[in-house]
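What follows are several structures.
Each value in this text was obtained by applying a stated rule to the coordinates, not by laboratory testing. Please read all numbers here as calculations on a predicted model, not as lab measurements. Cβ atoms are built from the backbone, for glycine too; each structure is taken alone.
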Structure P
Amino acid sequence: MLNYRNTNILFGAITLILLVIHLRVAHLSWVVPALFLFDYSLILFYGSYFIDSAFFMPVICKGNSGEKVVSITFDDGPVKDVTPELLDLLKAYDVKACFFCIGKNIPGNENILKRITEEGHLVANHSYAHDFWFDLNSASTFMEDLSDTSNLIYGATGKKPLYFRPPYGVTTPNLNKAVRKLNYSTIGWNIRTYDTISSDPGHVIKRIHKNLSPGSILLFHDRMPETVQLLRTSIDYLINQGYKIVPLDELIQTKPYA
């Protein structure tokens with residue numbers, strides 16, 4: 001399996017071989033190490049920006065069930081004018097979801113988090129600020145960021161989350177160190193609805209149809225007003241396809257809270 005450790009071992013061995021060739025056999029052109037470093041950088045980029053690669057850290061992107069069950073997740077809330085509408089819709093369908101919350105959005109919206117847990121949904125960690133440069137942090141900064149968010153969630157709900165989803169789905173070695181120390185399960189997805197880009201239900205259904213399989217984890221965002229209608233259409237589609245929507249902890253068989 002291609003991962004950070006194996007890649008470093010492989011490229012380290014190749015580096016030694018190239019060095020021996022350069023020193024003892026024939027001088028190598030600068031093009032050789034340049035291409036070598038370029039290929040290494042491409043692999044690191046791929047591993048960092050494609051969460052389902054699990055390159056830097058273990059990531060759960062699907063459940064293992066062979067039955068037609070899926071889970072729905074939301075990122076970026078809570079948002080005062082959107083999250084409650086989504087909760088109303090989920091209640092109408094008797095569907096339970098998982099909300100990956102941004103820490104800075106929690107103050108002033110504690111009642112929304114409380115409602116989420118009271119209605120049987122899960123609350124999880126999505127970093128404190130969802131900063132664009134989040135992935136450049138040190139391990140200690142990651143730990144502080146995630147802990148601050150976890151404490152805010154605990155203050156609002158009395159629950160200490162064990163699920164974490166990286167902003168933008170980006171992973172790094174330092175993030176892996178922090179997540180391991182905090183004992184989080186890192187959660188990805190295998191169906192990204194792109195509800196932040198397109199409000200066309202047809203486009204969203206096409207993406208779901210393309211990737212739908214038993215154990216799928218769907219990614220929505222509870223900061224887009226358009227997501228309410230997109231969610232309604234998506235739930236109807238899943239039901240019509242014979243799928244049951246179950247809580248995330250039931251799907252992945254992992255504890256959601258400490």
Structure Q
Amino acid sequence: MTARPQQEFTDKVAIVTGAGSGIGRAAARAFADAGARVLGVGRRRHALKETAADHSAIGVHPADLRDPEAPQQIIDDAIDRWGRVDVLVSNAGVMRMMPLPQTTAEGIEDVFSLNVTAPSLLASAALPHLRRTGGTIVNVSSTFGHRPLPQAAHYAASKAAIEQLTRSWALELASDEIRINAVAPGPTESEALAAAGLPAADVEAVKRDEAARIPLGRRGEPEEVAAWILHLADPAAAWITGQVLTVDGGLDLT
């Protein structure tokens with residue numbers, strides 16, 4: 001499904017990390033199409049500019065979220081531009097193949113610093129502004145946050161951590177009327193496999209294998225996941241918090 005054309009987010013401000021490609025790019029554009037002003041965050045300025053092309057409501061903020069100062073700088077940028085933060089979408093992440101015999105402290109830190117530490121610090125920096133707006137956070141997990149993933153166990157563990165953070169923050173912040181939810185996409189068209197270091201032929205083989213295992217018979221499109229990010233952030237979902245919504249073509253059923 002695709003995002004609805006109505007302007008549900010008029011006068012709202014959304015921050016989307018990992019906005020240079022894939023789900024993050026689709027989410028940034030979908031929020032803009034729904035009336036929001038969007039700060040797209042990512043490491044590659046040129047990719048962010050591609051995301052923002054033909055979308056005047058999208059501003060870009062190049063940043064490496066592993067930088068401890070980046071979270072506060074991102075929030076400050078949104079406040080300087082628009083004076084508020086209503087939605088935080090923590091989508092940026094890294095997929096790293098790391099079989100147990102090849103596991104290193106550096107490899108573990110690389111995965112957890114971006115997939116767990118960065119969204120935690122960004123949520124903390126956004127919190128005072130989300131309290132003022134009664135805002136919401138949508139985290140992006142993975143089907144493999146609750147399914148085993150041999151050869152990439154630390155990636156799966158990092159996504160399991162995101163799901164537990166989602167539930168815990170939802171309880172912690174309910175009294176502030178801040179909602180925290182997550183989407184858990186299955187295999188979705190993106191640059192993640194190539195970025196994990198797999199050769200092109202292996203990427204194609206993995207994609208074929210994934211499609212064959214998904215009951216609906218195909219990998220997902222970024223726009224299909226972005227639509228559910230918008231639905232969870234929508235003020236109409238005001239009684240939904242602490243949930244992890246799996247969007248994976250039925251893979252979780254197998």
_At a computed 14.5, 48 (Rg and Dmax of the Cα atoms in Å, for residues 85-180 alone), which of P, Q_ = Q
*Work out relative contact order in percent (Cα under 8 Å, 6 or more apart) for each of structures P, Q, then name the structure with the largest result.*
P
*Taking mean count of other Cβ atoms within 10 Å over residues 93-100 from the coordinates of each of P, Q, which one would give 17.4?*
Q
*distance in nm of label points 7 Å out along Cα→Cβ at positions 21 and 165 computed as 4.5: which structure among P, Q?*
P
*Assuming 3.2 is mean projected area of the Cα convex hull in nm², for residues 117-156 alone as calculated from a single structure, say which of P, Q it is.*
P
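With FRET efficiency 1/(1 + (r/R0)^6) of positions 29 and 133 (r between Cβ atoms, R0 = 41 Å, to 0.05) computed per structure, which member of P, Q shows the largest figure? Spell out each step's value before the answer.
On the way: P: 0.70; Q: 1.00.
Max of FRET efficiency 1/(1 + (r/R0)^6) of positions 29 and 133 (r between Cβ atoms, R0 = 41 Å, to 0.05): Q.
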*Identity of the structure behind 1.06 (criterion: Rg/Rh (Cα atoms, Kirkwood Rh), calculated), options P, Q*: P
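When distance in nm of label points 7 Å out along Cα→Cβ at positions 69 and 245 is calculated for each of the structures P, Q, which structure yields the highest value?
On the way: P: 1.6; Q: 3.8.
Going through P, Q one by one, distance in nm of label points 7 Å out along Cα→Cβ at positions 69 and 245 is largest in Q.
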*asked:* When mean count of other Cβ atoms within 10 Å over residues 37-44 is computed for each of P, Q, which one produces 13.0?
replied: P
